[in-house]
Structure I
């Protein structure tokens with residue numbers, strides 16, 4: 001089966017109330033590097049919290065972490081040309097509310113903005129958190145009751161979809177979702193300069209307790225695959241490598257193998273995996 005998927009946002013980083021607004025639109029403009037002045041997550045979020053609107057656009061792909069960061073900080077995304085987005089891309093976002101926001105931005109209708117901010121915050125909280133998207137994957141793949149998950153990656157370089165979805169699964173079932181190899185930057189106090197990572201590490205890093213990775217499982221990966229120890233196997237990015245795939249296919253039914261694609265651009269090889277009986281989630285579908 002093939003399904004759309006989107007990025008998501010950590011629930012504990014979503015503002016609980018509409019912040020005090022001091023400006024109509026954020027000074028942070030996509031594509032204008034001179035406006036990229038924020039060096040840490042707190043200051044970056046505060047910029048959106050102080051703004052009624054913030055401009056966002058299609059980047060490499062339509063889906064972009066910036067959309068979620070804007071909404072989660074009590075700000076309305078102004079997204080020109082969102083109507084051109086394919087229906088199965090950003091399929092989980094409230095496109096209708098963003099289109100409503102575009103109209104308010106263009107007419108400068110400030111009076112209606114608070115109601116829309118509340119709607120966007122509620123939608124983000126109830127539908128777009130890391131945990132909600134993780135549950136969406138389990139439900140759509142018909143593995144709702146999976147209790148033990150092996151989450152495989154070829155490398156540990158930051159990948160928004162891989163990293164943020166892994167966080168959601170950890171929030172659902174704890175260390176019984178085992179990431180191999182360990183993705184160190186999603187954990188707290190990892191001895192990493194998070195600011196040196198892609199996007200300065202904002203939103204997707206330094207979020208989980210170290211105890212949520214059970215290092216004892218690292219040495220028994222092949223043995224556990226052969227023993228069918230895990231309920232399902234998830235590949236965090238099939239484009240970036242699929243370790244143990246041949247071994248996994250020997251010991252797991254096709255519907256117990258899930259593949260994610262978070263790339264901005266991709267070829268059509270997801271059809272090959274769908275035909276093999278795997279469940280595939282594609283961000284830019």
Structure II
């Protein structure tokens with residue numbers, strides 16, 4: 001391990017062991033969902049200018065509409081007034097990630113972590129490092145494993161699997177996802193990533209078996225049906241592929257990849 005990575009690892013371990021894991025960390029976007037219009041929300045903000053909740057509702061309004069540019073803009077306005085608010089940085093990171101800007105998401109999570117070394121931020125940042133093949137993902141996973149108070153062993157093992165998967169070491173990644181599922185059979189992301197590894201290894205029937213297990217855990221897991229569709233398509237089982245793409249689309253009408261899968265198979269929407 002390089003010296004700078006080792007130093008980073010030790011700092012994170014110390015921070016994790018010092019933190020109180022009983023303090024709940026709210027998830028990004030965990031605001032009161034409003035059915036009001038933008039105009040109504042802004043009018044309320046004018047009436048109650050110090051209400052962070054109302055401002056977060058405005059961000060959520062834009063997020064749900066898919067208008068990430070405005071959602072990020074409103075979050076940045078709040079950060080100008082409160083630059084050390086780690087929750088707002090968490091929200092901004094999530095918005096960037098959902099909008100496909102992984103690098104900016106990483107920057108925001110790094111700032112949130114500097115302010116408040118909560119396990120939730122370390123898990124999020126470690127996962128993004130893994131998806132960008134950054135070896136710091138392994139350092140963060142090790143830090144989580146070395147900090148009992150973080151109570152994040154499963155997430156740490158998952159991050160390692162994700163890192164090796166994105167690094168192209170699919171067989172090694174599989175061993176970590178298998179460990180995740182032994183520790184928690186309900187881990188849907190581990191099922192998904194294990195199936196993707198098997199898909200990349202051209203083991204389509206095995207991937208279908210894994211995804212079938214996933215939908216027994218949660219019948220509404222849209223990504224499992226989508227990947228089953230991909231596998232059946234590779235196996236030249238057109239009807240089964242269509243059926244699974246359609247289920248994925250029923251569960252999430254905005255599932256673009258499922259739409260594209262149906263289009264490849266000649267199904268008009």
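Annotations
- If mean count of other Cβ atoms within 10 Å over residues 98-105 is computed and equals 14.9, the structure in I, II: II
- Each of I, II could give FRET efficiency 1/(1 + (r/R0)^6) of positions 114 and 138 (r between Cβ atoms, R0 = 35 Å, to 0.05), but the derived value 0.50 comes from I.
- Relative contact order in percent (Cα under 8 Å, 6 or more apart) derived as 22 - corresponding label from I, II: I
- Source structure (of I, II) for Cα extents along the principal axes in Å, computed value 61, 41, 32: I
- Per mean count of other Cβ atoms within 10 Å over residues 82-89, the highest-valued of structures I, II: II
- For helix-only ellipticity at 222 nm (-39500 (n - 2.57) for each DSSP H run of 4 or more, over all residues; to 500) computed as -23000, the structure of I, II it came from: II
Every read-out reported here was derived from the displayed coordinates using simple, explicitly stated rules and does not represent laboratory data. Quick caveat, the model's predicted, so the values are computed rather than measured. Cβ atoms are built from the backbone, for glycine too; each structure is taken alone.
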